[in-house]
Every structure is written in C-alpha cells, then in structure tokens.
Structure 1
C-alpha cells in the first residue's frame, strides 16, 4: 500500500515537471511537511498526514488554480487506487 509520504512526493515531482524547482520551494511552505529539495525527498513530519497532503494540494491550487489540483489527482491515481476511501485525503478524491 502506498504511504502518504509517497503520495506527497509524487505530487511534488509532477508539479516540478510543470513549474520546475518552484514546486519544491512551494512545498517547503506547507505546514507538516519536511522537504529536502537537494535529495528530492519529502516526509510528513507532524500532524495528520491527510491534512498535510490537502495543504500541499491547496498550496499549488492557490498559485496555479484548479488545473493544478487535477495534476495532483492524476499524478497519484495509481497510488491511491490501493488505499481505502478513508485513507485518501479529501483533496484527491474524485
């Protein structure tokens, strides 16, 4: 089963394809995430992991609009397919 750390990392990597290194600096602003942009790793460090992922999606959406939310959903579709509905952050539900 995919972890929410993997989900967050996949979202950032996909956003990086669209907006470049800015994806990592924006992710660094999200409460609950620890970002190592040099290693391109992300860890959900405290609080509710689903909330941290929701905040990450919201951070990109705030900057780039609804299209970025769709990029996030598509990026992690294969990862969340193996998760129960209760485990999926609300921002990634269809």
Structure 2
C-alpha cells in the first residue's frame, strides 16, 4: 500500500507502541502532520483516495481518522483496494507465526 509522503518538518512523530493508542492506529500506522488548519492523519496515497481525519490536536485527528476508516470499511466495495488492505491487515494478529 502506497503512503503519501509528507515533508519531514511537518510530520508529527507518533509512538505506535503507546498503550493509549487504539489498535487501529497501532496496526495501520497512519501518518500525522501539522497543517494550516491543525492536524491531519492519513492512510493512503493522498487525501482524495486515502482515509483522512483532521482535528485541532493529534488525538482529535486520530479519532476523526478512525471514524472515517470505520465508515470507509463499512461501505467499501470489493474494488476498494485501500479498504481491503485495512481489512486484511486487521485480520492478521501480531501473534501469528508464518
């Protein structure tokens, strides 16, 4: 899955091992960055094709992103590659051994 590249000076470093983060954020690791309106959170190649959330804080952007992600997965058709990636990724447990 292609992830949009954000200029390094705008990216907010997230500790994806933090216990306060949801499983969705930990497993999918969306990029979070500062923009003119506040914070944005994205999984995907760009805001038009990806799953994006926004907010006045990192936590608000992540919460909005999770809501958008759940809606996208709920309404996705079989041809929605990003939604299928999300579904497949979340089905795989970290404890699975190959």
Practice problem: Rank structures 1, 2 by percent of Cα pairs over 24 Å apart and report only the one at the top, that is, the highest. | Solution: 2
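Thinking of 1, 2, which structure, once helix-only ellipticity at 222 nm (-39500 (n - 2.57) for each DSSP H run of 4 or more, over all residues; to 500) is computed, gives back -18000?
On the way: 1: -18000; 2: -11000.
Comparing all candidates, it corresponds to 1.
Suppose P(r) over Cα pairs in 10 Å bins from 0, in percent, for residues 4-43 alone works out to 29, 53, 18; of 1, 2, which structure was it derived from? Write down the numbers at each step before the final one.
Details: 1: 34, 63, 3; 2: 29, 53, 18.
Checking each candidate, the match is 2.
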Practice problem: Consider the structures 1, 2: one of them gives 21 for relative contact order in percent (Cα under 8 Å, 6 or more apart) as calculated from the coordinates. Say which. | Solution: 2
Exercise. Taking FRET efficiency 1/(1 + (r/R0)^6) of positions 12 and 84 (r between Cβ atoms, R0 = 25 Å, to 0.05) as the quantity of interest, name the structure among 1, 2 where it is greatest.
Key: 1
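All of the numbers you see were taken from the coordinates with simple rules; none came from a lab. These numbers come from a predicted model, not from an experiment. Cβ atoms are built from the backbone, for glycine too; each structure is taken alone.
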